[in-house]
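Structures given as structure tokens follow.
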Structure P
Amino acid sequence: MTWHIGVDIGGTFIDFCAHNSDTQALHTIKVLTTPDNPGAELRSGLEMLQVRHQVAPSDTVRFVHGTTVGINTIIQKKGAKLALITNAGFEDVLELGRLRMPDMYSLFCSSAEPLIPRDR
């Protein structure tokens, strides 16, 4: 048996997906995150895959990990203050964006606030 395991660590849940390339079986598990004990939910989810679906670690040929924790921290403006380092002449890129607005000719149309203020 050859298993491919994918793990997506989000702010609330961790999603596990195990695919068996021999039988084409696909199994998913969702586990609550434990902010006080990071990594514990990863272990428990992998153990659940092993118990429920006989996904043996020795049969795992690929393990892929993804997370939204970093981008969520930036979007929610939590954590440490960030700075943007850019080349001369490109300081306004985040504020200008692509100029896609619902009503681009309106004098009162507002654009999204940059994730990192220009003064940093």
Structure Q
Amino acid sequence: IQPFEQLSRPVIAPEATETGNESKRYETRKAPTKRMFSLEKRGWTRTIMGQSSKAIGDATATLHYSPGIDGSPDAWQADEQSLGLLKLEGTTFEELDVIVRSELLYDIERLFATE
């Protein structure tokens, strides 16, 4: 039987600075550009240059990054993306269900996986 990822997936706790609707947890992190496309498999949509968003019920989470990925064939040109602010619209980190919040953060943590 193949391992079922959710059985061993950690619950990611909020940091003390994750209050209100903004998280700076990822502001100093860099992710390989090719990994950014994996967000789309987890329900994220590239919205405008340098942003990906995910619907969470009636709310939306938006992850900012640079230099960004456009729709051109050269979208993979930059080796990595510098992540920025993770912002919620329509809710706050405190209001999110513990599992929903953890899954949201896990989506982004997967960008740094070494596998």
For Cα Rg over 2.2 N^0.38 Å, the calculated result is 1.07, so let me know which of P, Q that is.
Q
If we compute distance in nm of label points 7 Å out along Cα→Cβ at positions 39 and 95 for structures P, Q, which one ends up with the highest value?
P
Winner on distance in nm of label points 7 Å out along Cα→Cβ at positions 31 and 103 once structures P, Q are ranked, highest first:
P
Which of P, Q yields 34 for relative contact order in percent (Cα under 8 Å, 6 or more apart), as computed?
Q
P, Q: which one has distance in nm of label points 7 Å out along Cα→Cβ at positions 55 and 87, as calculated, at 4.3?
P
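Throughout, read-outs are computed from the coordinates displayed, never taken from laboratory work. All figures in this text were calculated on a predicted structure; none of them were measured in a lab. Cβ atoms are built from the backbone, for glycine too; each structure is taken alone.
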